[in-house]
Structure P
Amino acid sequence: MPIECKYFKPFSVTWLASVLPLGVGLFIAFEPVHHLGDWTRSLSTVFGGTSPYLLINAGLVGIGLRGAVRP
C-alpha cells in the first residue's frame, strides 16, 4: 500500500470529519486573500469562534490518526 493511500481515504467518515475543519480553517485563515468576510464570519460562528489555526491542526491530527489505524 503506497504512503499516499494510507492518509487519503475519501470514503471514511473519520477522514471526512477531519477534512471539514481543515478546509474551513484554511478558508478562514485566507480571508484576506479572497475577501469573503461574511462567509468567514458565519463559518467561524458555526465552529464556535475557534481559531483557524486550531481547526487546521485538528484536521491534520484527525487525518494522521486515521492513517495510523489499520484498515
Structure Q
Amino acid sequence: MSTSSRRPRAGKAAEPAPTVILSHSEHMEKLQAREQGKTVMYKQDAWGHIETRFVRTQNVKAWEAKGFVAR
C-alpha cells in the first residue's frame, strides 16, 4: 500500500456550551416578549401545512402579498 500525500485534517474547534439554561416557563416568557407587538400571519399550503410568521405591523401588506393571512 502506498501512503497518502494528503495533509492530515485539523480537528474542529469545540462549540462553546450555552451559558444560560432557561426553564420552560422562562423560555416561553422570552418568546412571548419577542412576539409582543407583532401581527401573527398564517399561510396554508395544498397539503394542509400551516406556516406561521410573527410580522411587524408595518410589513403586513408585504406578507399579505405573499399569500399570508393576518389573524
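The numbers here are math on the coordinates, done by the rules we state, and not lab data. These figures come from a predicted structure and were not determined experimentally. Cβ atoms are built from the backbone, for glycine too; each structure is taken alone.
Figure out for me which of the structures P, Q the number 94 belongs to, where volume of the Cα convex hull per residue in Å³ was derived from the coordinates. Walk me through the intermediate numbers first.
Values: P: 94; Q: 293.
Considering all the candidates, the number was obtained from P.
Comparing FRET efficiency 1/(1 + (r/R0)^6) of positions 9 and 49 (r between Cβ atoms, R0 = 35 Å, to 0.05) across P, Q, which structure shows the greatest value?
P
Could you figure out which one of P, Q the value 3.5 for distance in nm of label points 7 Å out along Cα→Cβ at positions 25 and 41 was computed from?
Matching structure: Q.
Matching task: -7000 is the computed value of helix-only ellipticity at 222 nm (-39500 (n - 2.57) for each DSSP H run of 4 or more, over all residues; to 500). Pick the structure from P, Q.
Q
Hey, relative contact order in percent (Cα under 8 Å, 6 or more apart) derived from one of P, Q reads 48; which structure?
P
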